[in-house]
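Read through the structures below before going on.
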Structure I
Amino acid sequence: MRSFGLAASLSLAALALPASAHAEGKITLYTSQPNEDAQATVDAFKAAHPGTEVEWVREGTTKIMAKLQAEFTAGSPQPDVLLIADSVTMEGLKRDDRLLSFPEADTKGFDAALIDRDHTYFSTKLITTGLMGNTQAGAAPRAWKDLLAPDMAAKTTMPSPLTSGAALVHVATLAQNPDFGWAYWEALAKGGTTASGGNGAVMKAVAGGEKAYGVIVDYLPIREAAKGSPVSFSFPTEGVSAVTEPVAILKTTKNPDGAKLFVDFLLSEQGQALAARQGYLPARNGVAGPAGFPKREEIKLLPFDAAKALADEAENKKRFSELFGG
């Protein structure tokens, strides 16, 4: 907020200014977006709100959280805004009372399941996990349960939840679902499905023909197929899991008005169109997705309880590791 430091009359006038005026100044963003996406996001926000400067730090979510926890311990958290990979991590921050509630955020067009019920964090996009296949391997799986067939299970690879946040959310989503549960993961392991590394490793294994099929985040095979890679991607008929790259404001923000402007920008049609241009499926209904994606309303999201996933995280990782190694 501006500090005028003048006569009392000017101070009173400052109190009467709209929130957008108070927002001028600087906000600090910690994000796990790729560098190119982070820069484009900040540039687009500053074009819309030229009075607000943005300093940003980019690392993977795990490193961002390690840095932030060290700052919490030192009593000097630096970011005003967090834009990180998954809602499970946000649930941990919410549990620890680190997030500012923003009930007046403009969430028009967002499904209730994509917004924290206490309005402490908000989904900004949908990065779904589905099925890919090498186009030279014949018919690809179209449903999660297709992978249980003996001729598919042993030819399938997936990222490990010990490495990938999206994989951790995917494992938890199916484990929570009574149509799958842990019996599904046990059957895949028994059938010879492998799990290691992240989504990039899955992309390489399937595109290179080492494996015929893979469980992977959507944008990688869609993007690479458009470049000529011999891969296809499908959104499974039962529905998909998704990480949503949520955004949140820390309670310790030094510029709450500026932070709120940033959140509202990401949730706006303009911000959601930016996500689409970056190659991601917008979380807001009615905003066209990137080439190669079906319409947002045609994609079925499987139910997911982020708070339960947080509570079950250690056990889920342990059970998965016992089944698949790693």
Structure II
Amino acid sequence: MSSVKVLVVDDSATMRSLISAMLRRDPEIVVVGQAGDPLEAREAIKQLNPDVMTLDVEMPNMNGLAFLEKVMRLRPMPVVMVSTLTQRGADVTLAALELGAVDCVGKPTSGMSPGDAFGDLAEKVKAAARARVRAASDRPASQVARGAFRPDGRVVAIGSSTGGVEALQSLLSAFPANCPPTVITQHMPATFTKSFAERLNRVCAAQVSEATEGAVLEPGRVYIAPGGNAHLAISGALQKRCRLVDAPAVNGHRPSVDMLFQSVAASAGQGAVGVILTGMGRDGAQGLLAMRKAGAETVGQSEASCVVYGMPRVAHEIGAVQRQFSLERIGAEIIDICNASREPA
């Protein structure tokens, strides 16, 4: 892969310098320019034709969201949002991801070194350069579940990363109000998952919330792994519950999709459906294989509909995925698999 050309956009000269310095440590990245506001950025995009743009959320003249909306409508390109790790930052960044930004990274907080905050920025930028970016108007609508749905008792476990905000919103919008109990691990900063669950809860028929220790898995409920401090797992035979496990990162992630899938394989076996969505890396592949070996049905997002076909690719290559579906079909297909009322094949 040739060098990735990056434009850094932030109203703080100090932050522009920090981000540029972190990116220049990677020999596969070239910082071709910097801009202090969207007006400068617009001209820089025309002149420099960058592969990826890092974009601050809060800026003068035009806020980052308004600028991103224009970029994704007029010249869709990979964008990595750089956000403050606050409630306001989480809300705005999630809106940016829904508009088409590929990923996000948090700015250093008090007592945090730039290296800690931006440690994975270069990898996120390189993944963004390989991502499939589509304007919101070009994204196909999600298919809704067909006919009456009666839960058959199975649990649905879903893992996602880069591109997962859009993917999960699309998938869950196909779920009926009495959907199967669903547990989700999405790689996301700690302050973001509560806001993400609240946003999903507003647009989905099912009830969506952050998972809490000991919460009983019930039909019509979707449980999102809290970001950052623990892994989401499930346990129990007849009555399954959420568990928040204090353990080191797995595959570089906490929460880890592999941790969730491994626990579902052990606790639910053939009474589960495993789903792996868009994301870079390999987290979830081995866990999904464990689920398949335990008798669960397993589903992967198709390459053409992924923002980054990383996690689903690895899972498919090792034989963990039984069937692949496009993003607009995957939600309805999961419901069909779990429907006790469906006609026998």
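Things worth noting here:
- Test item: relative contact order in percent (Cα under 8 Å, 6 or more apart) calculated as 14, pick one of I, II: II
- Looking across I, II, the calculation of helix-only ellipticity at 222 nm (-39500 (n - 2.57) for each DSSP H run of 4 or more, over all residues; to 500) that yields -12000 traces back to I.
- Mean count of other Cβ atoms within 10 Å over residues 211-218 derived as 15.6 - corresponding label from I, II: II
- Winner on mean count of other Cβ atoms within 10 Å over residues 195-202 once structures I, II are ranked, highest first: I
- If semi-axes √(5λ) of the Cα gyration tensor in Å is computed and equals 35, 20, 18, the structure in I, II: II
- Answer label among I, II for the case where distance in nm of label points 7 Å out along Cα→Cβ at positions 187 and 251, calculated from the coordinates, equals 4.5: I
Values in this text are rule-based calculations from the coordinates and carry no lab data. Remember, predicted model here, so these are calculated numbers, not experimental data. Cβ atoms are built from the backbone, for glycine too; each structure is taken alone.
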